[in-house]
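Take a look at the structures below.
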Structure I
Amino acid sequence: MSLLESKDIPLGTKLPELTLKDAFGKIYNLKDEVGKTGLLVVVTCNHCPYAIAVWNRVKEIAKFAKKLGINTVAVNPNIHPNYPEDSPSKMREKVEDEGIEFPYLVDETQEFAKALNAACTPDIYLFDKDAKLYYHGRIDDNWQDEKNVKKEELKDAMMLLFTDKESPKLQYPSMGCSIKWKDTVLG
């Protein structure tokens, strides 16, 4: 697994207006998922150790975000024949086994991940109520051990967004496994 950082994307970038299905086949128009305050988009998957390490945090952050009027969706672009553990059937199992309460969407064509210029799993995007990128960075300062987290940058950004303040000046990139692009031989 090669470690990559998320790419630098200009704040204010618009949320791609795409429709995706969840692992159960329900259709979601992403612009309709934006809450009163915004939308958290987590590009993630089932198999990446970096994504696995933060899945529980993502679920907790989604609950926190909901209280602030920020909805959450997770999007899996790793629908690749070389990674069966990221298949929609395994996504369904994850949703059911772990009680994921927000949509876990299948990016079958990888069009959404490409439109976001996503690079890794997890790749974190926080959009404001107008579907403009407000924060693109890591969840916190210790992906490996949540007991040793000292700074929760994503939650801090959510509070700034909720209180109608400017986005954080310093945004550290997220880190994770490369997205398994279908047009690569090995994924």
Structure II
Amino acid sequence: MLYSNCKQTVGPEQRPTAMQRLTPGSVICFGSTIDGEFCVDTVYVVASAEPWVAGRTDHIDASDAFKVCTGQSLASSARAAEMRLTLYHSATVDGPVEGMFSFVPARLAEGADARFARPVVRLPGLINPANRQSTWGSTRPLPVDVVRDAWASMRDQIVAQGLHLGTRIDLPPEHG
């Protein structure tokens, strides 16, 4: 998985935020607040990072799909084409960081009930459902054991809701 641009700049002058300076082992919880609860759709663990510019993707370690769908999409705006960003590569099951890896809540596609609501995750003191689109942790690094415990709690809460941890999502085959 890759994380490339969301919340990495702020304002019309596109000032870089702390989201461009995450270190290996940082955990990003992507999700939404629904009915007052935080519902997770991705738990992302940073493994490595590389600088990139949206309008220049030839040198980055990413698939052609990423270069076209994300890079070219951002570069279609003259203002965004020169935006300096950080491309993060995620920790995997086979390459974890501090025992953590990235995942998405999932169900088997061939199961009787493949569709599901995004799972609720509660981490008081770390995730505040009332504070939407918050990146507060990026400016307040936590000790690795606190981060690892929070990651394990999210993993356990998701599994307890009858879901699996999706750790690999293949790109669909190219057509035409």
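Just so you know, all these numbers are worked out from the coordinates, no wet-lab data involved. The model shown is predicted, which means the values in this text are computed figures rather than measured ones. Cβ atoms are built from the backbone, for glycine too; each structure is taken alone.
Structure data summary
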{"read-out": "Relative contact order in percent (Cα under 8 Å, 6 or more apart) - highest-scoring structure of I, II", "value": "I"}
{"read-out": "Label whose coordinates, when mean count of other Cβ atoms within 10 Å over residues 71-78 is calculated, return 14.9 (choices I, II)", "value": "II"}
{"read-out": "Label whose coordinates, when helix-only ellipticity at 222 nm (-39500 (n - 2.57) for each DSSP H run of 4 or more, over all residues; to 500) is calculated, return -7500 (choices I, II)", "value": "I"}
{"read-out": "FRET efficiency 1/(1 + (r/R0)^6) of positions 31 and 79 (r between Cβ atoms, R0 = 30 Å, to 0.05) derived as 0.85 - corresponding label from I, II", "value": "I"}
{"read-out": "When volume of the Cα convex hull per residue in Å³, for residues 39-86 alone is computed for each of I, II, the largest belongs to", "value": "II"}
{"read-out": "Volume of the Cα convex hull per residue in Å³ - structure with the largest value, from I, II", "value": "II"}
